[in-house]
Structure P
Amino acid sequence: MGYAETGHYLEIDLARGNAERAESDPRLTELHFGGLGTSVKLHWDRVPLR
């Protein structure tokens, strides 16, 4: 793992007030240009289109 990748990220649910620690996939960091690209990919996968 390079740069600021720690192997984990926080999943925060504002509707329920939960915060959970989840494992990240190191391949996503390599494929999507680090943390910013990985966060965009996770957002794209989880937020539905209208």
Structure Q
Amino acid sequence: MVVCGLLLIAAGLAVLLALNSSSSYLLLLCGVLLLGTGMGLAMTPATNAIT
């Protein structure tokens, strides 16, 4: 699950990297959704493993 989350984080950051001043909000939304989903999948098990 952590690996899938990290891959989603990387995909979200790649989408956000493609943004420029004339990009649509849909591209921003896709990047933020991928990033948020990846954070949710990766950080919860990682925090549990640390504690």
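Supply the structure label, taken from P, Q, corresponding to relative contact order in percent (Cα under 8 Å, 6 or more apart) with the calculated value 53.
Q
Suppose you compute Cα Rg over 2.2 N^0.38 Å for every structure in P, Q: which one lands on 1.23?
Here the read-out was taken from P.
From P, Q, which structure was helix-only ellipticity at 222 nm (-39500 (n - 2.57) for each DSSP H run of 4 or more, over all residues; to 500) = -11000 calculated on?
Numbers: P: -11000; Q: -28500.
For helix-only ellipticity at 222 nm (-39500 (n - 2.57) for each DSSP H run of 4 or more, over all residues; to 500), the value -11000 is produced by structure P.
Every number in this text was worked out from the coordinates using simple rules, so none of it is lab data. Note that the structure is a prediction, hence the values are computed from the model and not measured.
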